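Coordinate-derived values only; no laboratory data. What you see is a predicted model, and the numbers here were worked out from it, not measured in a lab. Cβ atoms are built from the backbone, for glycine too; each structure is taken alone.
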Structure 1
Amino acid sequence: MEHLSAGELSWEPAGEANFTGRVWFGPMSQPPDPTGLLVLGVQFSPGARTDWHRHPGGQVLYVVAGAGKVVNESGGRVAMAPGDVVTIPPGEVHWHGAAADAPMVHLSLTTGGPTEWLGEKVHDADYADPQ
């Protein structure tokens with residue numbers, strides 16, 4: 001058994017390569033197998049978001065605090081609030097982030113290997129689009 005206290009969790013800036021706005025990662029698991037379960041705490045400042053990406057084994061997002069959204073490539077949009085769970089199927093192209101006026105913290109649970117970044121930012125107009 002391992003125990004990581006809240007004070008030991010190391011939050012690191014996510015950087016600008018695959019994100020817009022201020023985003024921090026707090027790794028909560030280090031799978032021995034690269035395709036195993038990876039759990040990250042992710043903090044988004046208001047308006048911050050990921051770039052377009054997909055996960056080989058899919059992704060589950062559990063919102064801990066704040067408000068956010070998830071959008072897939074076919075235009076599906078989900079508003080997220082604390083306690084919400086969003087399941088993204090393997091290979092589905094999507095992005096997620098905080099609401100424009102609120103920060104958000106979610107847990108990200110993925111399997112199947114590293115995130116596949118598509119090299120495409122979510123532009124402000126697409127982020128704000130209510131469709």
Structure 2
Amino acid sequence: MLVKSFMVPANLAITCLPTDTIESVLTKLVENAISAVVVVDLNRIPMGIVTNTDMIRAYKNKMTVSSNVEHIMATDLKTVKATATRDEAAGVFDESKLHHVIVVSEKLDFAGIISSLDIAREASLDGKAWPYNRQANQAA
């Protein structure tokens with residue numbers, strides 16, 4: 001199964017600007033029932049990510065909700081190509097110990113986002129499909 005078949009495409013990914021407030025990003029997380037928001041520049045190029053964990057850390061550090069997310073976002077983004085397999089993407093998660101990875105096109109443009117839960121879900125679906133192989137059927 002290729003990453004592009006289960007990623008959240010860039011045009012549907014929830015994003016924010018680095019100057020958005022913690023409060024506005026927290027609202028996006030809650031209202032969309034998601035665990036991460038991609039921080040992009042004005043050209044929609046990813047420059048960071050804000051996760052539930054970052055929000056908890058901001059609360060613990062007594063940051064005000066009016067602070068900009070650029071002060072709490074993670075900037076060490078890991079990427080995987082949209083044409084990578086699920087197992088290749090799983091390797092990126094395993095090596096980085098992160099729960100969200102940015103998906104890029106062959107031209108390295110922002111293509112989407114995946115989470116470790118997406119990887120687990122896809123592996124589970126393949127396991128349920130045994131002996132039928134979803135990946136082999138997808139290639140046909």
Structure 3
Amino acid sequence: MRSRIEIVHEALEHAHNMRVDESLSYMTKDATYRFASFPAVTGIENIRKNMYETHIDIMKSIKMDVVATFEVGDTVIFEMIVHITRTDDKVVSLPCVDIIRLTPDNKIRDGRVYMDPGPLFQGIELPNAPPRG
């Protein structure tokens with residue numbers, strides 16, 4: 001039986017290999033997702049839409065260096081450095097913490113991505129970007 005950390009790692013690998021639908025298959029239908037300072041969204045279709053509107057469309061590839069993983073009850077935490085190659089070939093490396101809450105049958109019910117996406121968006125305008133302060 002796979003551990004919760006292994007399950008979340010697989011889901012993250014799919015996301016980081018730009019296989020959004022495979023990553024979303026690890027989630028409950030009513031899951032909640034929040035990327036950085038964007039508002040949280042609920043439901044698979046809203047999550048897919050949010051991912052493309054906020055960051056997937058400007059990424060060519062993502063690689064992660066996992067710094068540490070933690071499991072506390074139903075929650076898995078990944079601390080990592082993500083290396084993102086944008087569609088304009090600029091590479092940005094960002095510290096990131098993902099906090100993932102799972103159901104008793106190990107489906108993701110809540111995903112939170114905590115990072116400062118400023119360097120990712122530098123020089124790129126997104127229609128749904130939160131205000132920059």
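Between 1, 2, 3, which one scores greatest on volume of the Cα convex hull per residue in Å³, for residues 19-74 alone?
3
Between structures 1, 2, 3, where is distance in nm of label points 7 Å out along Cα→Cβ at positions 35 and 83 highest?
Evaluating distance in nm of label points 7 Å out along Cα→Cβ at positions 35 and 83 on every structure, the highest lands on 1.
Assign the value 4.1, calculated as distance in nm of label points 7 Å out along Cα→Cβ at positions 59 and 107, to the correct structure from 1, 2, 3.
2
For the read-out helix-only ellipticity at 222 nm (-39500 (n - 2.57) for each DSSP H run of 4 or more, over all residues; to 500), a value of -500 was computed from one structure; give its label from 1, 2, 3.
Attributed to the structure labelled 1.
Taking 1.6 as the value of distance in nm of label points 7 Å out along Cα→Cβ at positions 3 and 51 derived from one of the structures shown (1, 2, 3), identify that structure.
Source structure for this number: 2.
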